[in-house]
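Chemist: Take a look at the structures listed below.
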Structure P
Amino acid sequence: MRISITLRALLNTLLLSAVLPPLTAVAQPAPTLPEMKFVEVPAGARDKFIGDRFSYMETGKPDAPAVLLLHGIGANSFYWRFQYRVLGERYRVVAWNAPGYLLTDNLKKERPTCNDYADALAAFADAVGVGRAAVIGNSFGSAVAQCYAERYPARVERMALSGTSVGSITTPVDEREKVFERRQKQFERAGGMGYARDVIGLLLGSKAEPWVKPEVMAVLAGTNGPAYLRASFVAYELDSLAFAPRIKIPVLLVHGTEDKIAPIERTSVALSKVLPNAKLVRLEGHGHLPEVEAWPRVNPLLLEFLGSK
């Protein structure tokens, strides 16, 4: 059962107007976001969730080819503001809020793996009636996309990744635990607003225009601590370079050369060498979030890739 509720005014008030500076530096009006929608977690997956609800945004024609958008660890469906209209002209575009993000109920498992999120994505796709689809993922979303493609190959037609994660499985256990403890204390101390201020400097490249910072901070402000902490475990159990040779579909890798979170040589460059059918596009001077920082360049790349044979 799907329910559509207009929450735009409330969410914009909470996440944009009330807490952050207005986007006065934007050269043109920011594109309008789709309505927030809700759908039930399918009965077969209910035991994995604390609750029964996915939240998501959708645009485009219901009978058009489907594209699934997967946000990063500090983001949500707001992240894709600059892609909805353009992609929606040709495709059915569905952007999930991962378990625990915005109004999606969280996973029960306190330390979920990438495959747990891939299974959650499969449940979400079932709930919204998406079978085979193209998948676009940023950062944490790129990890989920890769695991989904490896675990459910019949459901993924092609995949575009940015700020790409390949995992950090070799990180020593004690170092991992220190990271988890620091992140938990970060939210206990300041919450989503403090998180936005803490990380914004790591996310953007030198070519990011002035309006990008407040736009990204508005998205980051919606991050919930428990969801963020659970998603943090994914990278430390993931080694997508190991299973990438089994992913035969076309893959587009779009990566900023100034990405501090996922440095391009260690991630997308390395991944492009082991994926059987990959294309790498370097975005000079950009960072971890190219769909916002460099959307005039990224959108044509996505349209060309999605439409290619």
Structure Q
Amino acid sequence: MSQAENVIEIRNLSKDYRDFWGRKKVQALKSLSLDVRKGEIFGLLGPNGSGKTTTMKLLLGLLFPTTGDVSIFGQPASNVEKNERIGYLPEESYLYRFLNADETLDFYGRLFNMSPAVRKQRRDELIQQVGIAHARKRQLKEYSKGMTRRIGLAQALINDPDLVLLDEPTSGLDPIGTRDMKDMILKLREQGKTVVMCSHLLADVQDVCDRIAILYGGELKVMGRVDDLLKSKDQEQLLTSPLSPEAHKEIEAVLKKHNAQLLSADRPTTTLEELFLKTVQISQERPGQRYVAEEGGESPLEQKQSVEPSAK
């Protein structure tokens, strides 16, 4: 993967928050380095205080790094012009509650200097896409939390962005709404967009993300493809057509004898929740260690000795 195909490049990024007298109060990020590739869905995970929100704000140029570099589309994150190609859904959608959905999207379209015809086209497409056509004329103050998330996503997509940043996109949604939101995120990837999402709902991340990074205490602890991180390397499972009770007793010897078709042979996987909790536990027990998975490599749950010292 060449650098030209990286939408986001973060190198040795650190961020210190200081008090009124300039003394370092909190180090929110410590030597963070990662890339986000064009056209992928990248999950940014970590417990509260791990630096996820700080990273998002640094990407948007709302904060400035203490040390290190952040570039988006090959430009410094401090260049506000790059934000025209970014859509952002914050954890709490700060929308004008007295406007309806049509008026909200029209307002944000004006901020991007879109023509009336383009604003109307994007507004109609997005309202249908996020599933609020039945409530498009209702004021947002009458919306439920789930409906507010939907109009928030539509607002984030009004400028047809190349990069979409989503902070807790399924927060407040019921199971049907959660499934719809995940389907919409997958559709964004099909459209060639790059998505970075933060979420505490690990099952949602596992369903949609191509790669993930887990932060703890402002440091990168685990990064890699979801499939590679969750796949067990010391066990193997076989999926066959239905077998007789006799075949179950002597499975290895009787597969051919009972004319069973071997449908797949693969290694079992754990869950992203187990990986996340184990990463936090290891980070507490062994500060200063990290694991970055190579494609097809070993899982950090099994190869704890392969972790590398993090950059200081």
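Chemist: Any idea which of P, Q comes out highest on FRET efficiency 1/(1 + (r/R0)^6) of positions 204 and 284 (r between Cβ atoms, R0 = 30 Å, to 0.05)? Mind showing how you got there, number by number?
Modeler: Details: P: 1.00; Q: 0.75.
Ranking P, Q on FRET efficiency 1/(1 + (r/R0)^6) of positions 204 and 284 (r between Cβ atoms, R0 = 30 Å, to 0.05), first place is P.
Chemist: Can you say which of P, Q returns 2.8 when distance in nm of label points 7 Å out along Cα→Cβ at positions 124 and 276 is computed? Walk me through the numbers before you get to the answer.
Modeler: Numbers: P: 2.8; Q: 4.0.
Attributed to the structure labelled P.
Chemist: To test your reading of the models, identify which of P, Q gives 0.40 for FRET efficiency 1/(1 + (r/R0)^6) of positions 52 and 116 (r between Cβ atoms, R0 = 35 Å, to 0.05) when calculated.
Modeler: Corresponding structure: Q.
Chemist: Okay, next question. Computing FRET efficiency 1/(1 + (r/R0)^6) of positions 140 and 236 (r between Cβ atoms, R0 = 41 Å, to 0.05) for each of P, Q, which one ends up highest?
Modeler: Values: P: 1.00; Q: 0.20.
When FRET efficiency 1/(1 + (r/R0)^6) of positions 140 and 236 (r between Cβ atoms, R0 = 41 Å, to 0.05) is computed for each of P, Q, structure P gives the biggest number.
Chemist: Another question, then. Can you tell which of P, Q yields 38, 29, 17 when semi-axes √(5λ) of the Cα gyration tensor in Å is derived from it?
Modeler: Q
Chemist: Out of P, Q, which one gives 4.3 for distance in nm of label points 7 Å out along Cα→Cβ at positions 60 and 268 as computed from the coordinates?
Modeler: Q
Bear in mind that the values in this text are calculations on the coordinates, not laboratory data. Bear in mind the structure is a predicted one, so any value in this text is a computation, not a measurement. Cβ atoms are built from the backbone, for glycine too; each structure is taken alone.
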